[in-house]
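Asker: There are structures below to look over.
All of the numbers you see were taken from the coordinates with simple rules; none came from a lab. This structure is a prediction, so every number in the text was calculated from the model and none was measured.
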Structure 1
Amino acid sequence: MESYEVIKYPIATEKCFKLMETENKVVFIVDRKAKKPEIKKAVEEMFNVKVQKINTLICVEGKKAFVKLHKDNNAIDVATKLGLM
């Protein structure tokens, strides 16, 4: 699965912005069939960052991926690249 097929779109809610600021996490809706290693690879390739941990959650929109970035990378910078901020 290619990177652009794995990640569908980012989520921009107040809760997600709080996660960016406090826990250095970015939240995406990803393909429901995507596994954690595929999501990690896609995020690292697309945004040139290092991923520390991924948690996933099945929801109505698909699968939510809570991506915790390595302390050397800033989630706010990724959100700026995405045009969320």
Structure 2
Amino acid sequence: MYNEIIDRVVIIDDIDYDLLLDIALSTACRAIDTYYIAVAYMFSGILVSADKIMVNNARKYGVKAYYMHDTNDYSSLISRISRDTS
């Protein structure tokens, strides 16, 4: 199980400061949130969070984001994951 997981881990050494600044200024989000949003943006990934504010800010920046406590978002997320893995 460890090998299956570790093969999928991506270590981010550096995030472009200009990207972080652009996200922060575009969304007025909290500093730590800029990192999560930036990583999702850099990898054209999705962001899944229990933090509604971060999800809204990610969406403002154009990142696909899902709020896990919203049943509609959760259903959409499950559908997307099912579609992407099939």
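Asker: If you work out relative contact order in percent (Cα under 8 Å, 6 or more apart) for 1, 2, which one comes out largest?
Answerer: On the way: 1: 32; 2: 19.
Sorting by relative contact order in percent (Cα under 8 Å, 6 or more apart) in descending order puts 1 first.
Asker: Right, here's the next one. Of the structures labelled 1, 2, one was used to calculate helix-only ellipticity at 222 nm (-39500 (n - 2.57) for each DSSP H run of 4 or more, over all residues; to 500), giving -18000. Name it.
Answerer: 2
Asker: Of the structures labelled 1, 2, which one yields 28 when percent of Cα pairs over 19 Å apart is computed from its coordinates?
Answerer: Working: 1: 28; 2: 45.
Corresponding structure: 1.
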